[in-house]
Structure P
Amino acid sequence: MTFAEKLDNIMITVGASENLKGTPLLRRAVELWRPGMMVTKELYPALAREVSSTASRVERSMRHAIEKAFTRSGWCDDVMALFGNAIDPDKGKPTVTEFVARVAYLCHAD
């Protein structure tokens, strides 16, 4: 399975909505993310340049997309299988960094 196919499957599993601005940004963030990358200093500004926006707007859009996805899907078995103990269930959703890092790891895993 290719990286793109894995990413598509994960985004569908968590219930990401394609009509939100943050969803394509999350996809691109997963593509760009590398271990040790400084999210606020490197990733958000890079994404902001690509879409002619600001880093804070990019982060807010991605946070909103995650919130909507996890509100919609909840903590079903499929989401738990993907994220497991990586996320605090009391919060109900991962942070942008947690989401991007975990999805990138899953997409790169063989």
Structure Q
Amino acid sequence: MAPKDDLKKGSAELMVLAVIEDAPRHGYDIARSIDDRSGGVLRFHVASLYPMLYRLERRGWITGRWVEKAGQRRRRYYRLTPEGRRMLRQQRNEWHALFDALTRVAGLEPR
């Protein structure tokens, strides 16, 4: 697995929680938002995204609701729960600490 793939796997929950922070989204929209926000660097295949969404839902971090709209197929929209917001804050703090350490150790500077 390439280093980028390892980072993506380790940050996947953070990315999903972050893109549904402000508004409920369905699976395809979550994947598209991550792709758009990352400039195409990070992409999720639906096959790997949905098991993660189910896992986050079982943990109580997100909740899903089926929505039907005329002329469209039924979609499940996910939103953060209060516990999910707490976990998002916690994961952001952990990633900030990691980035700060990497900056000091590896001499990384923002571009």
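Summary of computed values
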quantity: Among P, Q, which structure scores highest (criterion: mean count of other Cβ atoms within 10 Å over residues 13-20); calculated: Q
quantity: Read-out mean count of other Cβ atoms within 10 Å over residues 37-44, computed value 15.5, structure in P, Q; calculated: P
quantity: Test item: Cα extents along the principal axes in Å calculated as 53, 28, 24, pick one of P, Q; calculated: Q
quantity: Highest-scoring label, criterion being relative contact order in percent (Cα under 8 Å, 6 or more apart), among P, Q; calculated: P
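Any read-out appearing in this document is the output of simple, stated calculations on the displayed coordinates, not a laboratory observation. Every value quoted in this text rests on a predicted model; they were computed, and no experiment measured them. Cβ atoms are built from the backbone, for glycine too; each structure is taken alone.
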